[in-house]
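**Q** Structures follow.
What follows draws every value from the coordinates through simple rules; no lab data is involved. Please read these numbers as outputs of a predicted model, since none were measured by experiment. Cβ atoms are built from the backbone, for glycine too; each structure is taken alone.
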Structure I
Amino acid sequence: MKFNKNLAAIHGYLCGDGYVIRNSPAQKHKYYHIGLRNTNSVLLEDFQTKFENVFGIKPIITNEGRCRIQNKDIYFSLTKDFSYYSYEWKMPRLSKENLKFWLRAFFDCEGWVENQPKKSRLIGLECCNEKGIFQIKEALLKLGINSEIQKKKNRVIWRLTICGKGNIILFQNLIGFLHPDKRQKLQKAINSFINYEWIIPDNKDELLNFILLKGKFRQSRKEFKILSINKQNLQKIRKALKEYKINSTLLGPWKSSTGSQYYCLKIREEENIWKKNIKASKAVLQGN
């Protein structure tokens with residue numbers, strides 16, 4: 001097949017939520033089904049339009065959330081070099097421009113957006129096709145978008161995540177979502193990014209109160225724990241504490257369950273230094 005942007009998108013749709021199937025050779029009745037399963041009408045209509053542009057035949061959209069057609073010649077054309085089964089599909093060789101349409105179609109079917117301000121923002125998708133999902137990772141990298149893949153415990157499923165403001169904005173600019181809900185969630189996630197660079201107080205008491213506000217006190221270990229996705233924030237606090245001869249330990253990077261990267265600063269409770277500040281704030285820190 002000679003790919004253009006329309007055929008690239010069709011292929012991505014079929015690998016995501018589509019099917020290209022025929023009857024068993026033992027059956028007398030012959031059928032050759034091609035279709036996309038999805039509950040979103042925007043995606044079904046896009047598949048329908050692109051299919052007609054490529055093959056000159058318009059598939060029908062049913063009330064069951066499908067856009068489908070039966071055609072023997074198109075079936076054999078689509079399956080000559082490719083399979084569309086969940087464990088078997090593979091990405092075709094595409095130009096960078098056509099690659100964007102394949103990725104957009106696949107992410108429209110299988111992807112999602114997570115937006116938890118101050119905690120986690122990411123674009124993700126899950127797939128049972130190990131080779132396929134690593135091909136997607138390589139394809140994203142060709143466009144300058146970094147992603148990570150983790151295998152889910154005790155399951156034959158791999159999760160790909162795109163994290164970080166730069167990567168997420170690049171995804172929006174180069175690929176994006178046609179799915180209206182996902183497109184809206186992606187924009188909200190990008191809009192929620194704020195400047196996470198902290199302004200560290202110069203005054204000692206203000207610095208300790210700032211740490212009480214940002215951190216969490218662990219009574220059992222007599223220590224404060226501050227988390228940040230910005231390593232420089234914790235480095236500045238550590239430097240400021242050193243001026244008052246207060247030791248701290250910077251740990252990380254660590255990764256959350258969703259793949260986001262963060263750092264941790266641990267500060268031991270000093271009996272004389274913290275007593276005044278803790279007295280006023282410990283009840284809040286312990287959730288009392």
Structure II
Amino acid sequence: MRQFSLRNKNGAEYSFMDTSHWLSAPKGLGEKFGSSYVQVGSTFVRTKKRTNPDNITGTVLISGGATTEYELYNAFLAFAQHEPLTLVYNPYGTEYTAKVDIIKIDKGEVAQADGLLHIPVTFKRLTRWRREITKHTDADETVGKQYTYEYPYAYGGDVVNNVTIQSDTACESPCKIYIIGACTNPVWKHYVNGNLVATGALTVSTTANERIVIDTTTIPYSIKKFDNNGNELLDLYATSDFSTERFCFLEHGTNRFAIGHDGLNDLELAVEAQLEYESV
């Protein structure tokens with residue numbers, strides 16, 4: 001059974017599968033494009049293709065149970081006020097997410113036919129559907145190594161200072177590149193199917209308790225330094241090499257990320273890829 005939930009700015013999750021608040025008849029989950037064409041004789045040539053998805057709609061069915069339906073309705077409104085919001089969709093055992101805005105919530109009366117409060121809701125999808133893959137490799141390849149900061153990762157069969165992620169989508173997909181620990185003037189490279197497609201470099205030094213994050217998952221893109229607790233220490237954009245691409249997007253196939261620096265120690269590298277799909 002496909003599952004839906006809504007995640008707010010605080011990381012809290014509101015299930016649409018609960019018996020007291022159930023999302024019924026969701027629509028607008030497919031793909032749609034707005035394209036431009038030029039006619040050449042009897043043939044049409046596409047000159048532009050852009051994503052133009054429909055709004056996602058459905059009806060939240062609220063059942064009061066031990067409380068009133070209107071109290072549950074107000075609780076849903078209070079939850080949704082903590083933006084930005086992410087719609088979580090699990091159609092067949094794999095979780096996908098999309099950034100959304102709620103552009104309409106209707107309120108009616110409790111229906112006499114079923115005793116439920118019917119709340120039609122409309123979401124504007126702000127991003128493609130995203131599937132997150134996070135891989136990490138470190139200098140000693142010790143499985144189960146513990147870090148003082150919270151960071152989800154899976155070890156891959158990569159060599160030191162390299163991470164490889166397979167992408168099954170034709171959409172260019174954003175990512176976060178984490179350079180973890182002490183480094184001097186780091187350089188990163190992105191290869192797709194063996195071909196170098198992007199490089200980046202910084203003139204900066206970090207300590208063992210710091211990390212650099214190159215992020216294309218949000219707009220504007222960013223290059224920043226953080227401590228082990230995730231606190232932002234410094235915006236490094238101005239110290240980056242503007243003659244390089246710097247910002248990386250995964251492409252279809254084998255994506256390999258490699259890092260180096262002016263120091264003698266091996267570096268720790270992690271990549272959080274958000275593979276994008278028009279529809280799932």
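**Q** So FRET efficiency 1/(1 + (r/R0)^6) of positions 179 and 267 (r between Cβ atoms, R0 = 30 Å, to 0.05), computed for just one structure, reads 0.10; which one of I, II is that?
**A** Checking each candidate, the match is I.
**Q** Thinking of I, II, which structure, once relative contact order in percent (Cα under 8 Å, 6 or more apart) is computed, gives back 19?
**A** The correct label is II.
**Q** Okay, next question. When distance in nm of label points 7 Å out along Cα→Cβ at positions 27 and 115 is computed for each of I, II, which one produces 4.4?
**A** Derived from the structure labelled I.
**Q** Moving on. Can you tell which of I, II yields 40, 26, 16 when semi-axes √(5λ) of the Cα gyration tensor in Å is derived from it?
**A** Label of the originating structure: II.
**Q** Where does the value -1500 come from, among I, II, when helix-only ellipticity at 222 nm (-39500 (n - 2.57) for each DSSP H run of 4 or more, over all residues; to 500) is the thing being computed?
**A** II
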